[in-house]
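Take a look at the structures listed below.
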Structure P
Amino acid sequence: MDTRRLQLLLALSRLGSMRAVAETHNLTTSTVSQQIAALAKETGAQLIEPEGRRVRLTPAGRRLADHAVTILAAVESARLDLDPDAEPAGTVRIGGFATGLRVSLLPIVAELADRYPKVGFVISEYEPIEAFALLTNDDLDLALTYDYNLAPASPGPVLETVALWSVEWGLGVPAEREKGRADIGSYADHTWIVNSRNTADEDAVRTLASLAGFTPRIAHQIDSLDLVEDLIVAGYGVGLLPIDRPTHPGVTVRPLADPQVILTAYAVTRRGRATWPPLRVVLDRLRPPQGRPLPRLSWPRPEAKP
């Protein structure tokens with residue numbers, strides 16, 4: 001089975017038309033059609049069918065496109081393994097949540113630039129759900145993501161993860177309240193604040209509430225932790241916040257009684273890509289030492305620079 005033809009089939013599954021595939025791969029539409037037809041002959045299955053003036057993948061074509069992701073990754077991995085000592089060169093596309101980029105990536109970018117001058121970086125901010133989709137579609141090389149022990153993420157079979165560090169979260173409440181461990185059940189009648197761009201916060205809150213015997217009233221979806229604090233101070237609700245993060249004077253973050261809420265940060269890549277030399281040097285610097293517990297970090301609070 002010709003891997004070049006698999007690449008064209010995978011591109012057709014994502015781009016939706018022969019013309020788009022041809023333009024992307026600098027081919028003619030006729031050549032793309034011939035290569036897909038040859039692939040159908042190789043597999044003994046009908047891979048495409050007419051849809052008006054265009055074509056679409058058949059169920060067999062979609063299944064083969066799914067297999068193509070794994071097959072092409074394995075081929076690429078094998079190719080790179082033949083030259084593991086190649087000088088790292090290329091642009092690494094990195095996306096992730098803001099604190100992950102700030103804590104894990106930015107401290108090592110200057111060092112990597114000095115050691116590997118042929119390696120460049122394109123950095124974008126994304127929440128985990130967005131980053132997983134971009135990785136799966138090969139629009140990112142590396143994602144920095146997170147999940148909670150009460151709301152584990154599901155990156156998908158074509159992705160692999162490496163845990164980097166973890167942080168305990170507590171319940172953010174107005175500062176005048178008591179400061180001991182929080183009993184979630186005592187906040188059953190409060191309004192709750194969750195993340196606006198990822199479902200993990202809400203899943204964790206709903207799990208905590210379910211264990212305490214109530215359904216949380218979620219009214220606000222906020223991405224910025226600073227804005228979450230402002231809403232808490234203004235009396236608009238309570239929400240989960242990192243325990244070690246410096247907070248607004250009007251906010252107290254109370255540790256939770258069992259179960260605890262632990263956020264874990266991850267480096268996520270497509271299977272078979274971690275040995276690509278530019279990506280490998282980044283991953284080697286990000287990984288915590290083997291055989292040791294994950295580092296427990298303090299969550300930084302951004303401060304305005306004078």
Structure Q
Amino acid sequence: MRKILALLLVIASLQSIPAWAAGFSFPSGFKTQTISTNGARIHVRVGGQGPAVVMLHGYGETGDMWAPLAAKLAARHTVIVPDLRGMGLSDHPATGYDKKNQARDITGVLDALGIGKVDVVAHDIGNMVAYAFTAEHPERVTKLVLMDAPLPGVGPWEEILKNPLLWHFRFGGPDMERLVKGRERIYLDRFWNEFSADPKHFDEASRRHYAKFYALPGAMHSGFEQFHAFDQDAIDNKAYIAKGLLPMPVLAVGGEKSFGSTMEAVTRFAASDVRGAVIPNAGHWLMEEQPKATVAVIADFLQ
């Protein structure tokens with residue numbers, strides 16, 4: 001009982017953080033809600049008006065990463081920003097982290113909001129959920145943006161796996177959870193530092209903000225499960241590609257010091273209508289390192 005009460009107090013304290021905490025400023029009028037779907041409660045921010053766009057974040061962040069893009073698009077778009085299963089203020093179930101299942105989470109969120117067609121913007125793990133959602137429901141997706149992360153099983157996936165920087169793909173399990181417990185910030189700093197063109201561009205306030213969410217009970221288990229599911233994701237993605245390439249316009253965005261133009265090359269294995277963009281002086285963390293340039297490229301593509 002004490003553990004449950006402690007968890008509730010932690011979650012309540014996080015929910016009390018204003019939208020502008022750590023520099024994350026969603027436009028006035030945005031509201032948050034919890035949508036129960038597919039066996040999980042998904043925390044969602046919704047605001048704006050016009051054609052819908054859903055934004056899917058990656059590991060080491062939450063939906064808060066999209067605040068600058070939401071501010072840019074809200075005047076002309078209805079913006080939906082969920083926290084993915086196991087991250088942020090969404091539930092941390094023990095299972096269900098294959099991206100095909102998480103795509104069902106997104107389908108449930110959109111259905112609950114009464115939204116049919118959407119543009120989809122995604123980064124990192126969000127790319128993988130976005131691809132599964134789009135492959136399952138191509139009739140619902142008008143445009144797709146994928147940012148600086150590969151898709152399991154797609155293109156040169158096996159070669160990408162050989163990169164020693166990606167050792168965390170195979171890091172997980174009960175012992176690893178014990179190693180990281182209470183040291184979540186140290187573990188996350190490794191991502192923010194090594195995958196940045198300049199670690200100073202991922203500022204201290206943002207690091208503190210995100211680290212609080214990843215220190216929640218079950219959050220590290222959920223994070224490890226995101227990566228543990230890659231083998232199943234690769235199987236599912238190969239089956240999607242066997243049925244045909246995505247037909248809608250796709251923008252593949254890479255950071256100059258990260259995936260760069262490789263992002264476009266990899267995406268062409270999954271989609272037939274691909275445009276590429278490279279963000280100068282950026283590593284993996286495009287929205288933190290070069291937010292103005294990244295927002296401009298995405299907004300131009302969507303509008």
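Structures P, Q were compared on distance in nm of label points 7 Å out along Cα→Cβ at positions 59 and 243, and the highest value belongs to P.
For Rg/Rh (Cα atoms, Kirkwood Rh), the highest value in the series P, Q is held by structure P. One of P, Q was used to calculate relative contact order in percent (Cα under 8 Å, 6 or more apart), giving 19; which? Clearly, the read-out refers to Q.
With respect to Cα Rg over 2.2 N^0.38 Å, for residues 43-170 alone, the largest value across structures P, Q is given by P.
Read the figures in this text as sums done on the coordinates, not as results from a lab. All values derive from a computational prediction rather than experimental measurement. Cβ atoms are built from the backbone, for glycine too; each structure is taken alone.
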